[in-house]
Structure I
Amino acid sequence: KNIYEKRVYNGYGKPDISQKLIFGPNIKPWPEIPKLPENLLLKVTAVLKDEVTTTDELIPSGETSSYRSNPIALAEFTLSRKAPDYVKKAKLAAAEEGVDGHLIFAKKPGDGSAREQAASCQRVLKGYANIAYEYATKRYRSNLINWGLIPFTVKQDPNFTEDEYVYIPDIKETVLSGKEHAIAYVASIKEDALNMTDKARTVKLHMEGLSKTERDVLAEGCMINYYRKSR
């Protein structure tokens, strides 16, 4: 006990703001997570056609474990075994003028262990949504919501290809008003999607079963933002 008391600061019930927290070299803060914008223009960065996509495929275990306290470094491994160009494409989408971020399509993502980083790493890279036929587990769907990624579903094959643009107008109002679907405009040219021209095809995106709290979390950008606002 004496050794523990000498090495560990115990501030429970007696906060001391004069004490400076010292972080190890691989402990980094979370980046600022943006709120859901009024309209959303995203780029498709990965199209996963396997029947099931596991959380271990979304973010590998093993060699990544040392980066669990470094969200930006950990995100570099996202989909590294499944879609090696994903991180590069996500960064390009985030840097592209007028584009809010990206999304991935998978038939049935989220099987396997309850790995929160499978969702948070996408969000760090400015992911805003997953689109799927269904989600393999409620855990993964909940993790998406907690990190501000909208868990859309589709009834039919949207025929996405990588690098397509997906424009979802009035998405914030759609989420907050309790609506259960949104219409997306999809095109290979950004302006066609954004201007909803006849060259853009429409895809009906479902978001059924979202509670009011879950919708508020999505609008705030993530659960961290949601609780920060409610303090």
Structure II
Amino acid sequence: PGAEPNLTTDIGLNRFTWNFRMSNATTLPGLIMWGGSLAGPRVAPGNYQVRLTVDGKVVATESFAIKADPRIRVTQDDFQKQYDFLAKTNEKLSATHGAILEIRDLKKQLDDLSGRMRPEQKDLKDRAGEIGKKLTTIEEELIQTKIRSGQDALNFPIRLNNKLAALASLVDGSDDAPTAQAYDVYNDLTAKIDVQLALFTRLKMEDIAAFNKAYAEKGLPVIVTKQKP
């Protein structure tokens, strides 16, 4: 997705145009997807309020209504079901990409530490290498790491994040409520993602915690996780 709209603060008239969408899902540097979208869900028709906040203080409010196109026959309940579906899909995509970002950060920390280890610290270097391999295994289940251009997905099958983003794109392409099949695919993909996220959490709590303990006992700096083991 493109950059999200921001309100400018230049001297004079400033204009903000909202596309009726909530925030995009978390992205990744250089991310290329095959038919997938990280765009935020469109809100359902209804009454909304905009607030202008300056230095933490609300200085103006305005109410407005978003109305459905009268030419389409979609119920309010269907609009809401689509919003709810895409909102939870984007939440799962953000969690997935957040984990991938942390995995890559941890791998970099491990590589940096390994590069500074002395020959007599081979045992720690080997442990770092094993942890790195486990991190890569999880990462490669969540995302296809070999894609460098839009056509690479023809040779390297997309992984869980792209499959979920592609599902979101399909559901977002209609005004109707998600189909039963869409819910089935969502449940299947998110269950598989949750398995990998659970493995990642265990890896941090067990392998990385043990590595850090051994590293600290030698008076060396530990690697930092975003979720403290």
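Brief remarks on what is shown
- Comparison of I, II - label where volume of the Cα convex hull per residue in Å³ is highest: II
- Comparison across structures I, II (criterion: mean count of other Cβ atoms within 10 Å over residues 45-52) gives the highest value for I.
- Among I, II, structure where FRET efficiency 1/(1 + (r/R0)^6) of positions 125 and 189 (r between Cβ atoms, R0 = 30 Å, to 0.05) as derived comes to 0.80: I
- With FRET efficiency 1/(1 + (r/R0)^6) of positions 61 and 221 (r between Cβ atoms, R0 = 30 Å, to 0.05) derived as 0.05, matching label from I, II: II
- At a computed -16500 (helix-only ellipticity at 222 nm (-39500 (n - 2.57) for each DSSP H run of 4 or more, over all residues; to 500)), which of I, II: II
Any read-out appearing in this document is the output of simple, stated calculations on the displayed coordinates, not a laboratory observation. As the structure is a computational prediction, the values presented were derived from the model and not from experiment. Cβ atoms are built from the backbone, for glycine too; each structure is taken alone.
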